[in-house]
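Quick note: the coordinates plus some simple rules give every number you see, no bench work behind them. These numbers were taken from a predicted model, which means no experiment stands behind them. Cβ atoms are built from the backbone, for glycine too; each structure is taken alone.
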Structure 1
Amino acid sequence: MKDICKLMTELASTSSKQPPLTILLAAPRGFCAGVDRAIQIVERAIEKFGVPVYVRHEIVHNRHVVEHLERLGAVFVDELDECPSDRPVVFSAHGVPKSVPAEAQRRNLIYVDATCPLVSKVHVEAQRHFAGGRHVLLIGHRGHPEVVGTMGQLPDGAVSLIETCEDVQNFVPQDPKLLAFVTQTTLSVDDTASIVEALKARFADIAAPHREDICYATTNRQVAVKAIAPQCDLVLVIGAPNSSNSMRLVEVARRAGAREARLIESVDDVRLEWMQSVKTLGITAGASAPESLVSDLVATLRANFEVRLQSIDSAREDVVFKLPQMLVAGAADKRSTGEPA
């Protein structure tokens, strides 16, 4: 935010008053229940087992969260072969292929699966459809850890990835009457609806999830952004560039009418040229972004603008997910837990 201070110096030469700025805070924003639980799992594991505790992949997609946990004693690795056999390992909230816990069991590792329960729900659905003889179509983004984990629940060839409506038209099934679809939990609601519509139009017998797979937090944050975007000259989305739900919020803001929308990791990313003509600023945060990053941004803006702050509430969230039993106070030690997070 150093550029903001430079802007203020320039403005001070022509005016003794701070420029006005209306800030619309989207609500809900920031941590969802799955992210909150995943972070708690790492913290509790450190308390229970001491340091270091290993974590396979980023526990959630946010640098600030990862750095906080590293300071506590977490060590983040890419694969299990980087974990020593005498230390516990936590699997990230995005979920992992079945081969990962299988390898942990083979090595007799203590492991905790911090997969979000809503991602685990998608895993169960995919397995149910496969058991029923259906080929599974997964709507998602290639290479995302959640997609890798979901596809890894079933044998090779049992799942086909669908990223676009064009993919729907190009897909050639062995039996069009034996298909089912599931989705990544962090997608754009609108984009996914278009793909689902195309699937149902082409394959009349395709089986759908019992309940929508896109998680409540992703949906709520997109609805909240839609509520503020038409009034905003700029919407700032706090989140990581590898966070799917954060990137979708930028897209949603632009489509919903914001003059511009940008992803930032923290207040330090805000640039002078963005703010010069902004009268109304929208702020939100992806589901893996701490609220402290929102507070830092607002505080810096208050120091440099005459801020009028409004919270625009679109939904109430009171979802809480239980911690794995092995991390609950008084629980007996176990070598592993397959309980989804």
Structure 2
Amino acid sequence: MSKEIEKVKCLIIGTGPAGYTAAIYAARADLKPVVYSGMVMGGQLTQTTDVDNFPGYSKGVTGVEMMNDFREQAERFGAEIRFGVITAVDFSKRPFTVTTDEGNIIEAETVIVSTGATAKWLGMASEEKYQGHGVSACATCDGFFFRGMEVAVVGGGDTATEEATYLANLCKKVYLIVRRDELRASKAMQHRIFNTPNIEVLWNHVTEEIVGDNDNITGVRVKNVKTGEVNLIDVQGFFVAIGHQPNTEIFAGQLELDSMGYIKTVPGSARTNVEGVFAAGDVQDHIYRQAITAAGSGCMAAIEAERWLAEVKFEEKSGIKG
């Protein structure tokens, strides 16, 4: 016996600042949004300890607390938030069809994708142990906590060099750990690195272990891959800057993606190449990757979804296009 197909006006795939903000605006526009959380309710921000740079939280807030506030606000206006994962989508015709991890089928008149991006990690147990206690994947988010301290950044591309130069303005010293004997970053970023006196590049080095006192990190053990020499550098912060992976696997072949796998949107909007499907947050933003910009794009996506639905309904009723 086949399962009954659920029909919704607005389906939001993914939570976090983008998804929850889209849910708030969509609910207030009477779109009765249904939100699927993804693997982590509240997104990657819930894995951040303290958030100090989001307006309105003058005393700071934990990522979990902030996302709980966002969720409660969305639910207050009638958004239905479910824990679950969307495993397949069909955007080839309207209404759009999605499949949940429980095998349920949903037909949606409009879809907002806010599945985010996942930071790439080195894969060490000590790295996981000290996440939020000295280990971070976002200098803009967490650099403030390390003012006047010594920190290390691992990576050799534009992300790593941008993180290192940002931290150099806050920290006493920044070690840039580079596996090769050259940087992959742009020439402009390399020039900035080489002309910032408190950045020391550790060429041909890899991270062997992050060490700490069980509460916070106290140093990083690095190895020279050419000589085999192992050294311990004393740092209070360790920033992994080897890139992010957008969570767009199920949208390949359905939405237009860029070379890095991020969803392409029309500049200045949340519109994708499929009319009625919108994208918000880090899933379409590899530049800023901040909670505040994600929330802003969630607002854009919901407003555009509401306006698009109104236009479609008008066209269907009147027979007049545009």
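Points to keep in mind about this one:
- Source structure of the calculated read-out (FRET efficiency 1/(1 + (r/R0)^6) of positions 133 and 301 (r between Cβ atoms, R0 = 35 Å, to 0.05), 0.55) within 1, 2: 2.
- Answer label among 1, 2 for the case where helix-only ellipticity at 222 nm (-39500 (n - 2.57) for each DSSP H run of 4 or more, over all residues; to 500), calculated from the coordinates, equals -8000: 2
- When FRET efficiency 1/(1 + (r/R0)^6) of positions 85 and 293 (r between Cβ atoms, R0 = 30 Å, to 0.05) is computed for each of 1, 2, the largest belongs to: 2
- Comparing distance in nm of label points 7 Å out along Cα→Cβ at positions 61 and 253 across structures 1, 2, the highest figure is found for 2.
- Which entry (1, 2) yields the derived value 15.2 for mean count of other Cβ atoms within 10 Å over residues 213-220: 2
- Parent structure of the calculated result 71, 54, 31, given that Cα extents along the principal axes in Å is the read-out and 1, 2 the choices: 1
- Origin of the value 2.5, where distance in nm of label points 7 Å out along Cα→Cβ at positions 197 and 221 was derived from one of 1, 2: 1
- Source structure (of 1, 2) for distance in nm of label points 7 Å out along Cα→Cβ at positions 53 and 173, computed value 2.5: 2
- Structures 1, 2 were shown, and relative contact order in percent (Cα under 8 Å, 6 or more apart) at 28 was computed from 1.
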